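Just below sit the structures, each encoded as structure tokens.
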Structure I
Amino acid sequence: MLEISELLNTLEAELKRIIEQRQLVNPLMIGIRTGGVWVAEHLHRRLAIGEPLGLLDISFYRDDFSQIGVNPKVKPSQLPTHIEGRDIILIDDVFHTGRTIRAAMNEIFDYGRPNQIILAVLIERDGRQIPLNPDCVGARITLDANQWIKLTGPEPLDIYLETIATAE
């Protein structure tokens, strides 16, 4: 189905194109916990970004927080105190509804107003609920309602399709 090395190569090439096109100098890369951080670690090394990798845990920024409660594995976000005016590359593993990215942007803006945010995702799937679009994508796929993309990692990083049985 999907090969993780091919997805990372495609995403890396897309990011290099955007970085050159927008003439980014010293961008800050931020990965969204957990899968986005795993992907970001690979891309951070491949793109030789000098600034330390930022880590974002959006658990308290989710719009379904009151429905699902606190994630028992919440970890603190690790971002530089200076976000104002920075060019940011935001990395996530799977872009589905857009709600995770909206929550991530809300948290980033609590730290300051960046110059721009470039969104890069390993996989974009159907099911968007919020009008956001990634700038860079490793692959775009369409899935059935009972199918999910699962990323495992951090080492080895791998991806597979999970089908959830439905009651008939």
Structure II
Amino acid sequence: MSLLTSQALVLHYLEGLLPPLAPGTRLGLANIISLIALHLFGLREAMTIVVIRSVLGPILGGSPMGILYSLAGGTLSCIVMAVLYGRFNKYFSLPGISVAGAVFHNIGQILTASVVYGSIGILFTYLPVLMLSSVVTGNFIGLAAKYIIRFLDKRGLYEQAG
């Protein structure tokens, strides 16, 4: 768990060094670790990693206000991905689950911004851009997690705790 949390924080930090795809958008590299944690351990442990990353990532990155956005998006995303992965994985591929997680991550962040700024207008102006980016980034993150999990499964590098 501590190794996955460290990896998520490193990916979060490294992603901050990359230019955004569009203003306010990121790849969500740390969500690769969230998907791997869901596969290896389940919701409780994955959520623990998300919460720790959501608090420490913005603090270490110099953006303490980002904790609100990160927690809102990360927790909502993790819950949605856990439900889809645990109950509907016959119908959704890992990239599909990741896209759903990216969509709900953005919804959580936009709802938080609406509350913080006291305006619902951001939902209509910025959410469509974020939904489009969610499809692209969610697929990328889901594919990366899928291949990492496949590698781990083939090598027997862990015992599935689930």
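Here, each number is a calculation from the coordinates, and none is a lab measurement. In this text the structure is predicted, and so the values were computed from the model without any measurement. Cβ atoms are built from the backbone, for glycine too; each structure is taken alone.
Which of I, II yields 1.2 for distance in nm of label points 7 Å out along Cα→Cβ at positions 81 and 137, as computed?
Checking each candidate, the match is II.
Given a computed value of 13.0, 40 for Rg and Dmax of the Cα atoms in Å, for residues 89-128 alone, which structure among I, II does it belong to?
Here the read-out was taken from II.
Taking mean projected area of the Cα convex hull in nm², for residues 105-144 alone as the criterion, which structure among I, II has the greatest value?
I
Given -26000 as the derived value for helix-only ellipticity at 222 nm (-39500 (n - 2.57) for each DSSP H run of 4 or more, over all residues; to 500), which of the supplied structures I, II does it correspond to?
II
FRET efficiency 1/(1 + (r/R0)^6) of positions 17 and 153 (r between Cβ atoms, R0 = 25 Å, to 0.05) was computed and gave 0.20; which structure, I, II, did it come from?
II
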